[in-house]
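Read through the structures below before going on.
Derivation of every value follows stated rules applied to the coordinates shown; laboratory data play no part. What you are looking at is a predicted structure, and each value in this text was computed from that prediction instead of being measured. Cβ atoms are built from the backbone, for glycine too; each structure is taken alone.
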Structure P
Amino acid sequence: MTAVELYPAIDLRGGRVVRLTQGDYDREVAYGDDPVAVAESFAAAGAKWIHVVDLDAARTGSPENRAVVGAIARAVAGGAHVQTGGGVRGAADAEQLARAGVARVVMGSAAVSDPSIVRAAAAIVPVAVGLDHREGELSVHGWTEASGVRLADALGWFPDAAVFVITDIGRDGMLSGPDIDGLSAAASATDVPVIASGGVATLDDIRTLVSVPGIAGVISGKALYEGRFTIAEALDAVRAR
């Protein structure tokens, strides 16, 4: 049985570590001004992956925090891998991030608009396709626009994806528990491993997710920052599988 990985999340806006509630840029909570130190603390606690999102770039397409992403990758090199998204629009972005030390890029809006872009980027660096949805409809451009594409349909579009990152936007930052049924249905409908995102609030949430066939990873953000559990406790929960 393949091990499930924990992905502690660092969301960047204006160079700071923040969390949004349900993807709303007007509902932001800042958790620190030193994202590199946060990443180093995650790696020191045993995390083997760190999920980094450039929220500014996700909305505008301009890589506002790319230098910070590179600094994070350099700081944790040899201890943890960095998976990063936000503003990754094509092969040129993928190449720049790969050169910066990123192990996997996340493509969302661009991938949904043109699935062939994933193949080009995947020739450079492994690609996670971000499928962020509200009630089953994918959202794009930093979750600010509906795409008209259903999650269930998009699952078959990306044969070159290394993983899918599936986020239930309505649960993101709410600490309301993950969408177990929806994630289970998605994971069973594809051979691509699924990383679950959105709503994780407790260690039991993690234990439940890792029991779902096809789930390869769990992203946790707000619950960690709010002290609901530690990295070490979350790692024990994913390893309990």
Structure Q
Amino acid sequence: MNSTAPRLLDAGEAALVVEFGSEVDPATNERVLALDRALATLALPGLRETVPTYRSLMIHYDPLLLDRSRLVDAVRGIEIAPPALSCAPNHLWTIPCCYDPELGEDIAAVAAMTGLSAERIVALHAGTTYRVYMYGFAPGFCYLGGLPSELAVSRRPTPRPPHPPNTILLGGGLTLITTFAMPTGWWLLGRTPERMFAPAREPNFLVDVGDALRFAPVDRPAFDALEARAENGEIVSQRERLR
């Protein structure tokens, strides 16, 4: 490893965190994913699960089957220096999103905070190509980076009651797609008919970490029609292979 080698941090007795710097950017995230892919090819006995985040990879392992020192040696033996990496996504997903005020009930509040019109907020949010940085918090919660600076608002001062599933949220300089109804401190911007997480589907998670994603605005009648199709198990988003 060179001077850009990550920090190795223990998380209890059965997990190792490999941390790459402090920045949230595609290059850092790609190093995380490169390590994740490389470890998968090694198929180390006792390696239970890997969890990629913005800038780190948590590795869960069975210490009775995989000694920590062997795991550390494996991590250090993998060449994951930035010059060897490409941040270009493999796929571009187009996810339908309805910004109707009934579904994106906080658009007016975001407009008041930013000084932008509701139409401009929708245009900015839907006109951006995002990077899928990670899944977190709950199964299928898809965290996206690349939000326009004009939409970088703080989260709500207090949590709101549960939002519906498949809501598009905004806050803290990020946007994400939810999968379950629960209280939130984020702003509700719209809703997608797509199921980002489906336990009966293979794979359970629709998009891969590292993919590109954009939203395609649809009106309420189109949303209702797509919602009916998605309820029957159909994938209503489009995927384009980029490389």
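Here Rg and Dmax of the Cα atoms in Å was derived from just one of the structures P, Q, and that gives 19.4, 58; the source is Q. Ranked by distance in nm of label points 7 Å out along Cα→Cβ at positions 10 and 194, structures P, Q are led by Q, which has the greatest value. Looking at mean count of other Cβ atoms within 10 Å over residues 122-129 over structures P, Q, structure P comes out largest. For the structures shown (P, Q), mean projected area of the Cα convex hull in nm², for residues 114-185 alone is largest in P.
Upon calculation of distance in nm of label points 7 Å out along Cα→Cβ at positions 98 and 170 from the atomic coordinates, which of the structures P, Q produces 3.8? Considering all the candidates, the number was obtained from P. When mean count of other Cβ atoms within 10 Å over residues 58-65 is computed for each of P, Q, the one that comes out at 19.4 is P.
Name the one structure among P, Q that helix-only ellipticity at 222 nm (-39500 (n - 2.57) for each DSSP H run of 4 or more, over all residues; to 500) of -7000 was derived from. For helix-only ellipticity at 222 nm (-39500 (n - 2.57) for each DSSP H run of 4 or more, over all residues; to 500), the value -7000 is produced by structure Q.
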